[in-house]
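Each structure below appears as structure tokens.
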Structure I
Amino acid sequence: MEPLFYEEQPFRLPYFLTALGIASVACLAAVIWQVMTPDVSSRTPTASRLATVSGTAFLWLLFARLATVSLVTEVNAGELSVSLHGLWKSCRIPLAKVKSAHPVTFDPEREYGGYGVRATRCARAFTVTGDRGVRIELVDGAALVIGSRHPQQLAKAICDQITVRG
């Protein structure tokens, strides 16, 4: 069945990914330099080379993993699903537990401590880019903020299901 709303947003933190990319390239250059220089045990012991290669491999894997993470939001009949593909399991919320949903503008860093899956006293947030989203109030009093490039359409898809239910 076709979802009522579907959105996939790439996890783009340009400064973080740039810094991680530069560190990865610098470590790769260090590995190449160590491989190309003659093996002088007093200058670069084998353990040091192994640590450099291991650290470089770890940084490249981390960079590749974070570069492919995305926030996927989906509204189906009776359910809202939010997941950080590649990093976090899916959060499924039955729409029967949703009291209201409305578009909001927010400051991810100041209000939630940054991007990703965040929790504060006021709400749990799923954000990967931008400052727009939908605030969802649940019948138990909990709140959830989902970052979106199309907050009006997301809120409408959720509210239409709540209206059909009620």
Structure II
Amino acid sequence: MLASSSDDSTIKLWVIDDGEHGITEHLTDVALDFDEHAKKCKAIQWHHIAENVLSSYGEDNTVRIWDVNAGECNITFADLDEPCTAMRWSPNGKLLGVMVRKNTMAFFDPRVNDSCIRAASHQGPRAQKLAWIDDDTFFTSGFNPSACREYAVWDMRSLD
């Protein structure tokens, strides 16, 4: 199964034949079509442990958790002030981390609605990125207020 996100605010799931030759023709029929984002869907990411769970963020300032088996959005985190610029699942799959455009990072427990933990991040004007090191530690790249690149290593246990 292949997932794609689009500027038309949709997420489409495509079933690719697992035969010997893979894709042999132009695919036009989608298996599922999610269209709950109100603006552009900027990124998606499969959960690497929970089967058929997909996360997405869009320019509508929401992060969504999708149940592909049920064909629906299970959880919407809608209390972000700005769109996200990066999204990654933690190694154990318990947290979803996002970098938010206005110098903030947020972490969600996908099992609990309204579980957002926020913290200040890089204070510069450009997009920020996130990568997990282990279940409690992550690395970010961003910019300072003078637009010079900077990097940071963070501990989830001491974000406040």
Structure III
Amino acid sequence: MSSSSADIRLKGFTLLELLIGMIVSTIVLGATFSAYHIIAKQACVYQEKTKMNEELSLFHSRLMSDFQNNTPVFLLSPFELRMDEAVYHFQESYTLRKTGEHIDTFFVTINACEGFVNGEPIGDSEVALDQVLLKLKTETRQEEIILKKPVDARSLIENNSTR
């Protein structure tokens, strides 16, 4: 009987096999966590860029809407633009749009604002502008927004007949 009980061996893992299994699973878990961290960081960056582009798009559409209305536009200073009802104040890290009692805040940084009449730069705040150049800075690049008043056929005919 003792010879038959010696032939029976219990099946199981050795300590070395368990250690190798733990090392391999640790490497797999570490790689998975690292990949998740990279993907989560990229998703955060993507969300921030999307939010910034939405903010810039909203700012641009409001500015275009205010500018395209047939109201005079005046450049009060390099950091303040006045239209009939809306006044834009360009601060260091944001832009305020005031219309009566309502204030909108856009997180858009305007570095400079220049006004033009018939393509000539204007520094006087008393002259109504027909074109405005805004230089803005985003985190990745610098851009320019050029706003031009629409020209209707009647004003073109009047300008040509006076010449």
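Each value in this text was obtained by applying a stated rule to the coordinates, not by laboratory testing. It should be emphasised that the depicted structure is a prediction, and the values quoted were computed from it without experimental measurement. Cβ atoms are built from the backbone, for glycine too; each structure is taken alone.
Annotations for the structure displayed:
- For distance in nm of label points 7 Å out along Cα→Cβ at positions 76 and 148 computed as 2.8, the structure of I, II, III it came from: III
- Structures I, II, III, by distance in nm of label points 7 Å out along Cα→Cβ at positions 20 and 84: label with the highest value: III
- Source structure (of I, II, III) for helix-only ellipticity at 222 nm (-39500 (n - 2.57) for each DSSP H run of 4 or more, over all residues; to 500), computed value -15000: III
- semi-axes √(5λ) of the Cα gyration tensor in Å derived as 45, 14, 13 - corresponding label from I, II, III: I
- Highest-scoring label, criterion being distance in nm of label points 7 Å out along Cα→Cβ at positions 12 and 92, among I, II, III: III
- Among I, II, III, structure where distance in nm of label points 7 Å out along Cα→Cβ at positions 28 and 68 as derived comes to 2.4: II
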